[in-house]
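Next up: the structures, one after another.
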Structure 1
Amino acid sequence: MEDEAETAFDPELFAPYERLVEIEVLGRRVLVPERNRLLRCFQFLSVETISYGDFCWNGDCANCQVWYHEEGESEAQDKTALACRFDVRERLVVTRLSPHIRIRDVNK
């Protein structure tokens, strides 16, 4: 599946993946590479804003905190995670983002 985002940057940024999986971010369904950290998936969606964002990429700064639940659960069941440490999975629902996370066509 060829996507303009895939050609906008070096594919070596991402862990090897064979397919894109669907997740929901702030009510919008998006396709991101499987077997990658959520912050890398955000970078896949918005290479400019995430690449130059204020992130340490190792869990120290907490600037990439997200609130999420699994499809079929409610926001009352939200959990928190650091996107740089959290592996994406199909049907993930991200309900809230740290103000440091700006994703083109999602919240920017």
Structure 2
Amino acid sequence: MIESDLLDPYERLVAIEVLGRRVEVPERNRLLRCFQFLSLETISYGDFCWNGDCTNCQFWYHEAGQDEEQDRTALSCRFDVREGLVVTRLSPHIRIEGINKGNDE
């Protein structure tokens, strides 16, 4: 079991897709924390309330085997990550180094 001050305890990384890129993130964590795992600085200093009030962490997703026509929205600060998750769109407030930050600059 891996413990961290930022993340909930986890034993392994799970594969998800974010904007067409496959990444591995800690299981049993909120998606916003997983984004922070991928891009510590941009998420840590981002404009997020971390409790669902601001909606700055909204994202669009579907499950593996579905397509974008079946996308739903959720708040990443309240959404538990799960293997096979496909994130198709992010709020402009979410900047992940190597995924959307820097790709369009």
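Quick note: the coordinates plus some simple rules give every number you see, no bench work behind them. Everything numeric here is computed off the predicted structure, so don't read it as measured data. Cβ atoms are built from the backbone, for glycine too; each structure is taken alone.
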Task: Per mean count of other Cβ atoms within 10 Å over residues 12-19, the highest-valued of structures 1, 2 - done: 2
- [ ] Looking at distance in nm of label points 7 Å out along Cα→Cβ at positions 60 and 76, point out which structure of 1, 2 has the largest value.
- [x] 1
